[in-house]
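Structures for review follow.
FYI, it's all coordinate maths here, none of it is from the lab. For clarity, every value in this text was computed on a predicted model and none was experimentally measured. Cβ atoms are built from the backbone, for glycine too; each structure is taken alone.
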Structure 1
Amino acid sequence: MNRLFRLGVAVLLPFAAGAQEETGVPAVFAPVRVATLSAEVAGPVIRVARRMGERFEQGEVLFEIEPLPFRIRLGGAKAAAAHAKAKLEEAESLDRDRVRIRKAEAVLAAAKTELAALETLHRTSQASTVELARARRDAEVAQTELAQAVAGAPAALEAARRDLAAAEAELALAERALAACTVRAPWSGCVARLAKQEHERVEPGSPLVDLIDDRALLARFLAPASLLSRLEPGRSIALRVRETGAVVRGRLVRVHPALDPASRTIEAWVETENPGGALRPGMNALAMLEE
């Protein structure tokens, strides 16, 4: 049969030899979205909430992995973060720093007073050299302790801040790991394949389930190059479903940027709504480009 192009109502192409009543460009339906969900943590699967072919809503639980080790980890991380926060609050206490510095200043002042007195007594031979040396040593120690009190507060504060940041990072990781024990649906759809069953152990990266979103489908077809000027995104396309005989409508959403040089065809996709699930991925149709 020769190709027939009727511009004005529809542009048609024979679907198969000997089937003159069926004309159009062959198309195949595919899901708009597909996804394979994988485990983020290791452990045994304790629950598979949806089986192959069953539907689910966005956010619904699909898999659960044993959470006990991660709850224990989270408890330890919370305790460590609370301790680090308390240490930081202590380091940030200016009053405590002032008390420490004042105490060191008082000790230094007393040591200097005693040293001055012993130096006077030593000049009049009323104090021994040993006593004078001890007084000088005490003054030097007091001076060092004061310097440490002044410089130590900022250093301790910075260390406490680093410890808290590390504890909070570990807490965030522990929370993420516990949350990952519950695998939820990223969008509404149905289960295409289960890769794991209850009581099987998974590791991070292990595939769990294949999902498809069939609330809308994409019909892919190859159009002859002569129709390129009519393949404008947004154009209405009629699709005659071969398996059911029903005619559904969609809109052209994508056209491949390049022609196939061997067949002189170009790939295009039509999106059609499928709220009732009457259409299934893999069904065949005839795409008719309407004026």
Structure 2
Amino acid sequence: MRELIKLNGKECYIDGFLLQKLENIEKIIKKNWDCVFLIDGMERSGKSTLGLTCAWYLAKGKLTYNNIASDADDAVMKCEKLPDRSILVIDEGSLVFSSKETMSAEQKKLIKIMNVIGQKNMIFIIILPSFFDLNKFIAVSRSRFLLHIYPGKTLSRGKFCYFGEQKKKILYEFGKKHFNSYKFPRANFVGQFWDFFPLENLEEYKKIKQKSLFDAFHKKDLKVKDIKKDLFLEIIKRNDKEPKIISDKLLKKVLGLSNGTFYRYKLAISSNSNP
């Protein structure tokens, strides 16, 4: 069952069961609650399409790029500027490439965002590769439901399954123990979605997703550089104790550091500053 929805000069089909859930969201927002829900699935499965379709409907067809965040930092800024009862979508698909440390830091920011979401009675849609990558608070306690995108037998796109609050909790506990399996429990219902892009400029949306991807790589690279720097500082610091293990000239060569970097590190150690 599907229904043709026409809003603000655009139209698309929405699965009838999903439409009921979106209508329920509208009702609880009117009662001064907020709503956080999750959409996950493998890369290029169509999860962004479904997420934007839901957001477009909930925004009464008035979805703009102000409602789309590239990462948690961008979400913080947009969340503060958006009026109460607004929609905010964050597409964290790039986190599939990130380290666990980066993901943990991003999720701490997401939790802070949710506090603002609650105060402003907003709708927050999180799109990501795997529901199981989220911490338990976001995945189980804070979100209302999960839409899991999965490919058909011929790798066709357009299918999803819905897990409500109770089944989502069981899914998280079971899946974590069984290699991120979605097999138990059975979803509340299985639905379909159709190709639809509600925003004005597809290229602009691609740029947002690319920025999220490159930022994830950048954050990961920064983490590695920070670890290496801390390691070099500790080695130099220990070597400076009398008697020295090896000469500065040899240590510099072993670490592969330039003259400037090596002596900047030594100066930082002596002054207890950050090089």
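If you work out relative contact order in percent (Cα under 8 Å, 6 or more apart) for 1, 2, which one comes out largest?
Numbers: 1: 32; 2: 21.
Evaluating relative contact order in percent (Cα under 8 Å, 6 or more apart) on every structure, the highest lands on 1.
So if we calculate Cα Rg over 2.2 N^0.38 Å for every structure here (1, 2), which label has the highest result?
Details: 1: 2.06; 2: 1.26.
That would be structure 1.
To test your reading of the models, identify which of 1, 2 gives 4.6 for distance in nm of label points 7 Å out along Cα→Cβ at positions 168 and 264 when calculated. Show your work: numbers first, answer last.
Numbers: 1: 6.7; 2: 4.6.
Going through each structure in turn, the value belongs to 2.
Computing FRET efficiency 1/(1 + (r/R0)^6) of positions 56 and 120 (r between Cβ atoms, R0 = 30 Å, to 0.05) gives 0.00 for which of 1, 2? Mind showing how you got there, number by number?
Working: 1: 0.00; 2: 0.90.
Label of the originating structure: 1.
Matching task: -15500 is the computed value of helix-only ellipticity at 222 nm (-39500 (n - 2.57) for each DSSP H run of 4 or more, over all residues; to 500). Pick the structure from 1, 2. Working shown, then result.
Details: 1: -13000; 2: -15500.
Answer by label: 2.
I have 23.4 for mean count of other Cβ atoms within 10 Å over residues 48-55, calculated from one of the structures 1, 2. Which structure is it? Before the final figure, lay out the partial values.
Working: 1: 13.5; 2: 23.4.
For mean count of other Cβ atoms within 10 Å over residues 48-55, the value 23.4 is produced by structure 2.
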